[in-house]
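Dropping the structures in below, format is structure tokens.
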Structure I
Amino acid sequence: MIKALEAAGVTSGKIGIVNVNAATDSTVKRENGFRSAFEGKGYELMETQYGEGDAAKSQTIAENYITQGVVGIFGCNEGSTTGTGNAIKASGSSKIVGVGFDKSDAIMNLINDGYLLCTMAQNPDVMGKEGVKAAVKALEGDSLGGAVQDTGVSVLTK
């Protein structure tokens, strides 16, 4: 988002964040990572709003951000991202940069139609493979020692 905004000559402005809730660890971490990327930049990250992962609720939240003059909106999961893209589409603005997390046909259509810049997609094949390997080890009595496996993400753009 920062690169896209700067490429458009936008070096300051409000950024909205649509999240699921304040208790879902994965989406809270996504939000924290997003916020940390903007530290020291000239943007104002607004108070996070929660849409419970529902695309319609998230769209309403994103529409409210748009009426407040945001230059960008981040959706923390599939419903938040879909709602963000739909709000940008409904606004008719081509200047708001929307980015999100998760992949769905709806999100890919919003990206291909130019309403979202990109989304971060998890790698479910890697998650499944590594999960099964860990399960086999656990069933064989091996201690996993609390190890965390980064299965990565892919940035999907038009």
Structure II
Amino acid sequence: MCVLPDHAISEMIGTGELKISDYDDSCLTPNGYDLRVAEVRGADGSVVDEGVAEIPPGTMFYVSTVESVGLPADVCAQLWLRTTWIRRGAVGAFGKIDAGFHGTLTLGALNASSDTLALPIGERFCQMVFETLCAPAEKAYSERSGNYQGQKGVTLEPVRR
């Protein structure tokens, strides 16, 4: 696998091979792209989609991304919580985005600090790091499980069954 640098990401977006809706050049990093918060759902089911979400200490929360992403059959991506949020007490365990996935992303995190975490809507929350596969996937995400293909907003249950 090879991590895509900024110029390769830009080129792939330019050709339409890689898709990032609501693309903002200021979110491009040397080796990835920072995804922004569209909405926050608290453990109690409350939803904040404007202003600032206040996450109580010790509380699980879910974030949906502003951006919808579309990966080709030969690219997957890792998700990493930005260190800004780690330093404020957030803990997140994110997975990979499978080759062929398209949709917004739902990210689960925990406010592990003893203080309320203020999370502004629109703020950069995690970095998406693209990796090329050594060959295109024989069956992309939609052909394997596709459980969350095309999701929009915080999605806790599979879209497809």
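Can you say which of I, II returns 1.7 when distance in nm of label points 7 Å out along Cα→Cβ at positions 8 and 128 is computed? Source structure for this number: II.
helix-only ellipticity at 222 nm (-39500 (n - 2.57) for each DSSP H run of 4 or more, over all residues; to 500) computed as -3000: which structure among I, II? Going through each structure in turn, the value belongs to II.
Among candidates I, II, the computation of mean count of other Cβ atoms within 10 Å over residues 24-31 that gave 12.9 used structure II. Taking volume of the Cα convex hull per residue in Å³ as the measure, the highest value among I, II is held by I.
Here relative contact order in percent (Cα under 8 Å, 6 or more apart) is compared for structures I, II. The highest value is that of II. With mean count of other Cβ atoms within 10 Å over residues 64-71 computed over the structures I, II, the top value is the one for II, the highest of the group.
A short reminder: the numbers here are calculations on the coordinates, not readings from a lab. For clarity, every value in this text was computed on a predicted model and none was experimentally measured. Cβ atoms are built from the backbone, for glycine too; each structure is taken alone.
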